[in-house]
Structure 1
Amino acid sequence: MNKTIAIIGITAIGIIIVAKHLLSSEEKVVIPELQKPNWRAQMHITNENYVPYIDQYSIIRDTDTLGGAFRKYYSKYIDYIAPNGKPIRILAQDKVTDSQVLYAYSLLEFYLKNLGKDVANKMADNDAILVMPNGADRDGNTSEKALIGQPQFQDETANVGSQWYMENDYTHRDSTYEEVFHLVHGFGIGMVTDQRMPGGAPELAHKIYVAQQNAVPTDRKLWGKEGLWLLGMDEDSLTEWENEPGTLESEYIISVIDAYYGNWEAFDGGGALFGEYIAKTRDEVAEKDPMGYELITSFLPEYINTFIPVDTNFTGTFNMNYDSNQPYTFKSQYLQHLILQGQNAVNIIGNEQDNIFMGNAGINKIDGGKGKNVVQLRGMSSEYSTTTNDGVVTVRDTVANRDGELILTNIQTLRFIDKDITQH
């Protein structure tokens, strides 16, 4: 602190701004812990079908016990517990919303659910950490000392239901699929060209490497000009990626993932990642990069099969079916299970999958669509009233600020913490 004050005293205005950034990045903002309501603190699940979920009460808002740089730079964290009992930690600064933190966690859970315990355990053994700093990458506001893990910046986390997500705002393009998979790839799967971190899925690592090699011309002089990937990149960037162990493997596979799950279909241009990858839709991946398509379908499912939180501030109707007039559905069509947050009135239109929905504390209208659909609630069956009128089921929670009121169609099962109730 004294050193910074001395700098301010003898330098020009431009350095004062830098000093301000240094101060803000050196000192975390302490945020108060959320008080768990009684229903959440005393929750006892006896229904074997009940699907565990995370919410804002799962986030720990005290990093003092973590010590070191965690304590100094970050305000809150959440742990994913691997099968071996060790944590994979996600740390966030104060401006990162709870919805953004939960979104990052949910994508980590998605990858690990489908990759298996060996990858999760290897990540935990390798001390994998995702950090979520305020602002954007390279904006000058984050101390290098704070980047103590794989970074996923606030301004690049376009979580489901946020304004950036709904508007397909590529100035805040969602890099969460990318950065979370970088973490999983580097610390859990392993890489062929970077042996510094032992991986838990060497066969998959080799498949990724082979597909990446296939995506670029064998003639190095043609990189950036021909092939399936690296298109339009300048020579300096190509050389940098080529010389960094593991970078080519990790950057290729996230291009495939981003296109496969619809993150670039709304982009006004050719190809994912601002044109670096030849395909920007699932069908185009299958057509133009069949090896990449075969690769991704060998270890990830067609739909995101874990709970994905919808942003707390979202209101209105969220559609999970492809609609060319609603470009956000180019992404939302691949979601399977949704959990609402907050108290806003939100409607959901489910897709053809077997969906699981969780409402919020407001009034939610949920049409499950096709499939065998479940609405999961946060309490005992005896704590709710249920009425049926012309095929519409209304469920009202008698506990305040929990599940609110749900107006349901095409829902086959109500799932409580003590039992399932089938709807006829």
Structure 2
Amino acid sequence: MGSVSDNKRGKYGFLNSPNSNIQKRVRAKYPSVEKKSFRIGSLFSVGTGSLLKNDEQVPGDIPRVSVKTTENGILGFYDTKNNKNARHFKNVISVNFFGNAFYHPGKVSFDMKVHALQLPNHVFNKETGLYFTSLFNHCFNGQYSYGNQLSSSKLKKNDFEIEIPCYPDDTIAFDYIETLMSELELDRIKKLESYLNETGLNDYTLTQKEEDVILSFRQGKVKLSDFRMEDVFDWQPQKEINPRKLEELYDENSNVNPFYGQSTTNNGIISYEKLVGKVLNNTASKSTLLIHSNNQNVVYLDSPFYLKDGHGATSVIQSKNMNKLNSLFMMAIISRSVTKQFDYNNKATKIALKNMKIQLPVMNDGAIDYETMSTYAKAIEKLVIKNVVLWKDKYLNTAML
């Protein structure tokens, strides 16, 4: 098969995966546990959300779960506690009509076409909630869209099956699941620690230059000017691939490279593939931005990549002045502009993007100040990493007690 991800992935995400060693170690503690297939509609209760009028969506503190595929599906926070038209759930897994699943430990309200899945005789905790959420995401992955939606009736009646660890009497091995998920989490945190140490990202102290740039932005002292996108970036020719042809394009001797689509999740990466060289983009590994016309998603990459056929719907842009840091700065500026100016019915076409104006920092002579952008992006990276490092240290200190 052409898809490396399919070859590595087991039936629904755990078997034959990079987690196999952890799974084997945990299973040794539970020798009687075996995976058994269950139909989702037979095992889970299935509810659904409701439509609220605009005047009912008063700001508050209860998360409102929509069909969004990002931010855990949360549209916003509203005062729906005493609203009889709102449908509330607690400690629940949401599945929207795209088949995207999210776990919600607290009280939430669900929008229309968002389905609520719960186990009648089990209260989810973090470990079991995330475990079943992962199973659902693998089960429904890529099957549903606007034109083919996942309904609550399909969830109840269709033969969707997932494999669940069970004891010989067919009771679900929740203790096994909790142990497995805890081991996986600890393993990921240790890998994060190693990555931060190897890359030097654990150093989150700002330099004087970085502090000065942040202060200048906050005080509005950075000079900005408008630029047409076409005057800043070069549009690159692109090689697109029909996903149905992945198998015939497979090349065992090729390197593994990301296959990008217009998804708003996983940084737009659909899978990782080994394909013939003629369909490979960005072979020089230059800093690159992808802008998707249909959903206005903007992605940064600096590696060779494959691109899903979208009839030219993705703009691939580069510049000789781009590096990772200033590219991330400009990506944020572009993303804010395209989401304001375009939508599905008014797409961010290449012609429209080339004429779109963005504001960038400039030097006294009016030239784009790429160094300031890089310095600011590095400072923000450190501020974000600081919270990650502190959280990681706290987690490991607690786990090791």
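Values quoted throughout were computed directly from the atomic coordinates according to the rules given, and no laboratory measurement underlies them. Since this is a predicted model, take the numbers as computed values, not measurements. Cβ atoms are built from the backbone, for glycine too; each structure is taken alone.
The value 0.70 for FRET efficiency 1/(1 + (r/R0)^6) of positions 250 and 306 (r between Cβ atoms, R0 = 25 Å, to 0.05) was derived from one model only; which of 1, 2 is it? Considering all the candidates, the number was obtained from 1.
Please compute distance in nm of label points 7 Å out along Cα→Cβ at positions 90 and 170 for structures 1, 2 and give me the label with the greatest value. Ranking 1, 2 on distance in nm of label points 7 Å out along Cα→Cβ at positions 90 and 170, first place is 2. Ranked by FRET efficiency 1/(1 + (r/R0)^6) of positions 114 and 154 (r between Cβ atoms, R0 = 25 Å, to 0.05), structures 1, 2 are led by 2, which has the greatest value.
When relative contact order in percent (Cα under 8 Å, 6 or more apart) is calculated for each of structures 1, 2, structure 2 comes out greatest.
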